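Several structures are given next for inspection.
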Structure 1
Amino acid sequence: MNSIETIMVIGAGQMGGGIAQVAAQSGLQVYLNDIDPAFIDKRVAFIDKTLARNVEKGKIGEDDRKAALSRLIPSTQLEDASKADLVIEAATENMEIKAELFRKLDTIARPGVILATNTSSLPITEIAAVTRRPESVIGMHFMNPVPVMTLVEIIRGIATGDAVYQVVEDLARRMGKTPVEVNDYPGFISNRVLMPMINEAIYCVYEGVAEPEAVDQVMKLGMNHPMGPLTLADFIGLDTCLAIMEVLYEGFADSKYRPCPLLRKMVKAGWLGKKSGKGFYSY
């Protein structure tokens, strides 16, 4: 397989922007793609600000900042994927949207080019099935915030080739990450373990066991977690937590993954956590 020098990241949100930043810092040329040019400009400005802070702290040099920024290429055309050696999709966590994107990418990207998805819970095999290259489709699940968190879950679909896996593992290492191999099951490892814990913490509030502050305090002081599960849920976004719990519940058909009614109610009320100003706490 050809070496990876140019990639496209689809989605200029928090995850896509973080992936693009880390990739550019590791020497890759990066097309940062989104349908909204203003959104891309905003993300590039944020990356610039982040890198400038790193220069002030002495973590990187000014030349490194300029070089990383010069490797970021704004893109509003999906057709730019034809120039990429690998594509990482970091769009909305919705199967219909991702399937449509992968159908289009399959016709645009050169034969043999790897199509990776940053999905946090959706089945890789199902995404791969809409393409004519299922052996070249793989999950590359980065953690948020991407520049800080070192883990990348690399998820094999049922058809993912060994050579494709190796290229993606090597790329993750080049980006300064620690890759962990995972097979394609709902929620992979990270969210299959994390989300039921968050859901159970919500049940503790729902059933009147304790107030949110008390639940978080117990997990921080008793289990040495850096952040309580309800604070973490607010930071992740309660809508995202609910969506992942739904994937687990549907995927395993097991009542232990049933989303807590309080979680559903809060999402319906628009209480999504930090991003909406209110969740289990007010922001």
Structure 2
Amino acid sequence: MTQSPGPAKHRKNNPQLKHLPFKVLLEGAHAFADLSGPAILKSFRHPIAVDNKANGGFDPVTAADRGAEKVITRALKARFPDHALTGEEFGELNGLSRYRWIVDPIDGTRAFIMGSPLWGTLIGLMDDGQPLLGLMDQPFTGERFWSSEKRTHMRRGPAGKTTTLKTRPCAKLSDAVLTSTHPGLFAKGRQQEILARFEKSVRMTRFGGDCYGYCLLAAGFVDLIIEPSLKTYDIAPLIPIIERAGGVVTTWSGEPASAGGDILASGDRRVHEAALKVLAKS
């Protein structure tokens, strides 16, 4: 009996599954953001219906969320027809490629529906399950953060100057500025106790910001982020942005974070290790 070729041989012989230049992929990410931004801004700070996805609690979604993901999906199918997609609103789109795009059209829908600009469009790309690139677009302020192959960058507006970002040094928890989306996301009991312990240990804590807070960490304004129960589309696009600015992203147990879960992000590995020790004792 003739055996079918294994995955590696199949990939090697199939041109659709071969490696694409990073530049081509990054251009695609920017193109998707260029298309989704105007679609979202049509609804921002305008009356818009809000649906609740949660069976208990409040997990809002709007036509802007769904519409932006549809725009990105159409553009993805046209530009990279063999690539897969994981989106927050419409789930999985399978592909034949080694590449899977991760999209959260509006990360921070609560901020969006109250007119606050602390939301963004997250576009990430996984290569064989590993985060390859990430982009966060805030079309209202015109800010865009993204990872190149070795660095992290941002610009304000299409014609704005591109700057390279770097996390700042922070060796001790007592010197750290911590941010997290909302204290109510931490479950009663152990998670609330962990949050309280960090609030007592750090210099300052501020809540709110969603994906924007992670980009501020990459830019050197925040030192530590702790969040529970994130999904892959909440965190995978942000990992390259933080890591290539010099930061660290793991789960609370120090494991890779791209699949989501309880997430710890730091601008300095020393404060990250200190935070992991606190978590290990909790």
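Structure summary
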| item | result |
| --- | --- |
| Comparison of 1, 2 by distance in nm of label points 7 Å out along Cα→Cβ at positions 77 and 261 - largest value held by | 1 |
| Structures 1, 2, by distance in nm of label points 7 Å out along Cα→Cβ at positions 133 and 189: label with the highest value | 2 |
| Given -14500 for helix-only ellipticity at 222 nm (-39500 (n - 2.57) for each DSSP H run of 4 or more, over all residues; to 500), calculated: source structure among 1, 2 | 1 |
| Answer label among 1, 2 for the case where distance in nm of label points 7 Å out along Cα→Cβ at positions 85 and 269, calculated from the coordinates, equals 5.1 | 1 |
| Comparison of 1, 2 - label where mean count of other Cβ atoms within 10 Å over residues 149-156 is highest | 1 |
| Computed 19.4, 57 for Rg and Dmax of the Cα atoms in Å - originating structure among 1, 2 | 1 |
| Which entry (1, 2) yields the derived value 2.2 for distance in nm of label points 7 Å out along Cα→Cβ at positions 157 and 245 | 2 |
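Read-outs throughout are calculated quantities, based only on the coordinates presented, and are distinct from any laboratory measurement. Since the structure is predicted, the reported quantities are computational estimates derived from the model, not experimental observations. Cβ atoms are built from the backbone, for glycine too; each structure is taken alone.
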